[in-house]
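**Q** Have a look at these structures, which come just after this line.
Taken together, the values in this text are just the output of simple stated rules run on the coordinates, not laboratory data. Bear in mind that the values here come from a model prediction, so they are computed numbers and not experimental data.
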Structure 1
Amino acid sequence: MDQPAGSPQDAQSLPFCYRHPDRETGVRCTRCDRPICPDCMVSASVGFQCPDCVRGGSGTGHAPGAARPRTIAGGTVTADPRLLTKILIGINLAVFIAVQTSTTLLNDLVLIGTWPPAPFNPTEGVTQGEWWRLVTSMFTHEAIWHIAFNMLSLWWLGGPLEAALGRARYLALYFCSGLAGSALTYLLAAPSSASLGASGAIFGLFGATAVLMRRLQYDMRPIMALLAINLILTFGWNNIAWQAHIGGLVAGVVIGYAMVHAPRQRRTLVQYGTCAVVVAAVVLMTALRTLQLT
């Protein structure tokens, strides 16, 4: 015999909300299939989800990070998208203060091929195994105008890029661009000339920003005009290591393109593989120049 809807037998067949055992419900989470009452329903693109699935992917059969929002490059969206940019600025400022208070620290940090020049026996420089100069010179500034200009550029370019790429990819871009600038300076500049500054990494951010803006179909004129002005200053101003600017710019464009155009299926491989190729080029340039000078 058929039972009318709403009869006691029909009511007893309804499940209870997994978060409120005293509440019957006929709705289930579309992800984990657990019964949820109206107070636990979170609207989704299809049906409703439970609070646990919305928060962390619990009970979905997927990894907790699978439902996390991602940047255009596949990085994780973070609460503070400028954290690494702030840290990089802090490191540069700390090194600048240290250099101002020490009479010998600057000589230990700048990028120099070999010193003193021939015919004297070299006592210091990259040719003597001081490879760290390729990195330390990226964080070293002597003049207040130099660090002020670079840090303003880092803040202006770095924040949006860090938000767009994610922290790990942004850090890889920064260091690879800076190393490329250092390596090209070591390869082409006079071996006894000293260079320093974050300009190589900054120009890498310029290049990656241009690629990102083109990918997002933004107006390219502001960034291209700013880049053109900086290139004019690079080649029109004395005592500027143009090699660092060009090396960083080329590396930034190459890595930036890989970051925002990599196919989703092999995104991580393409992105970090490109960074590895740039680092390999840095090692090759450094090795060739060292063989030439020794």
Structure 2
Amino acid sequence: MTAAPTLRFDLTDEELALLPDADDVAFYAEHGWYLSKKLFTDEEVDRLAAASEDYYAGERSRALPVRPPRLAAWQPSDGPVQRHNDYVHHESDPIARVLCKPLIGAVAALLAGTDEIRVFQSTLILKPAVAGEPSNIVPWHFDKHYWSTSTSERMLTAFVPFHDCDEEMGTLTVVDGSHLWRETGRQDSMTKHFADRDKADLERVLAENAAFNGAVIRKVPMIIPKGHMSFHHCRTYHGSGPNRSGRPRRAISFHLQDGANEYRDFALSDGATAAYNHDVLVRRLPDGRPDYADPAFCPVLWRADGAAGRG
């Protein structure tokens, strides 16, 4: 059973007006990020917020069949830390009905230069207004490190806040143009989630890669009005700071893949193979590889007319 609703891959005239234009697509290609127009109505955002409260209270449309090894799954016993909960598009139909909007996929498809966009992952996030909470600081990283088992270099992430989001709230901050950098000193440890890495070491990695590319580190905070969202490339360095606003920062990190993305073996130096949470959940391809087009976990969000798809 899939969590996402049945989708029609067409847009209204009003939605067409919300798509990025050629200049926006060129900006994304150069800078590695894009701030959208208002893609969700206030009512849709409020429905997301209400559905997230129900989710935190334990409401589920379905459960994962198995628990992946690196699942983010905050529960009340974890306390007032920054909350991360993966697979909310699968576990909560009320969240999926709003989040899995074809318009979001159409925007992503234009930015990524592809005819098809599928969901890759969705993570519900709540950054509490707790002064000095260490988990509120998200160190510099880029998502492709965690997606080493994916063949695509076009994957991207939409950051979807449930309210106006600014620096005081600890909004997402990107390093401008860093998706174009060549990487130096790649180590197996980079496939580990930032929560398992030393923050100072990740600062070092960012500085070393900037120096290797002769680049200036330009940090751009995403100032996002309610109903808008940011998109960033899978190789764009990003992080976020503390929430000093006095109220929780609430959002979904919506990870998206192009239609050509597939599983690949990614060998580590010790002879082991990197893994992603999908690998124990999704169906298998005829050759035994995990199928990253499994519609139960990776539903199609957008498909242009005439585009073929495996989902």
Structure 3
Amino acid sequence: MSSTQTQTQTTAVPVRGKKASATPGTIILWVLAALYAFPLLWFILSSFKPGSELFSLPLSILPETWTLSGYESAWSRFNFARYFANTGIVAVVTTALTVLVSSMTGYALAKYKAWWLNVFFMCILATTMLPTEVIMPSTFVVIRDLGLYDSLPGIIIPSIVTATGVFMFRQYFKTVPDELLEAARIDGVGEIRTFFSIMLPLAKPMAVTLAIFSFQWRWNDYIWPLLVLNDPNQYTLQIALRSIVGADNIDWSVLLAASVISLLPMIILFLIFQRQIMSADMNSGLKD
């Protein structure tokens, strides 16, 4: 009986030690989470304040008078349905083409044997060392000469190919055994069918991850649409939000409400794909 009690006590000590050591780390994480969440919470709550309350002293987090006037004004004064549609078209089409082109390019670079493919891959990686602003002037000239200026295709086409996506898929496809492809070719399966029936389904974790990030990038893109678009009917959400800011006077209640509205698709995207975002398979591109 005494030996059983002794074993129980010895096994209980490490558990208490782990709980004690985990407590400071948990407190630090909660403090950091609160610091990050506080500006976002203030931003959202401020969108429910009337304009006279935004800069009144002393400042308060909770609105004294809750109102939806900012949201009503933002939705009625600006064509948000049009802006949502334009941004949705750009984000969805670009994301779909980015995943398709990146996966096909990564597959070719990983499984086809040619010396110039390695050189081509190094050139693709080299583009990550250049700031986006460096290549914007030449890209703008190409888009203008192709007659795509002031149109949604002018935003979509230059954003399709990303070096990050190509690198992700190439590294993943490198881990797929060549014997699998050889068996498919022996069975008479063509290259296109092999890619869409075997390789792309295997790379589903990579495709989902790239799709999430690509959609976020295109939804929040500001600089490139600002350069390409001139017609207000073609504006994306980010450009439309900038048009709310006047030269002399800023209606902060409307601007805050419109900014919150523009965040809703990102929040919905997170709620739908939170499992993939929070627990993505980081080892999916590595050999076991």
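**Q** Of structures 1, 2, 3, which gives 27.6, 110 when Rg and Dmax of the Cα atoms in Å is computed from the coordinates?
**A** Here the read-out was taken from 1.
**Q** Ok, one more. For the read-out helix-only ellipticity at 222 nm (-39500 (n - 2.57) for each DSSP H run of 4 or more, over all residues; to 500), a value of -18000 was computed from one structure; give its label from 1, 2, 3.
**A** 1
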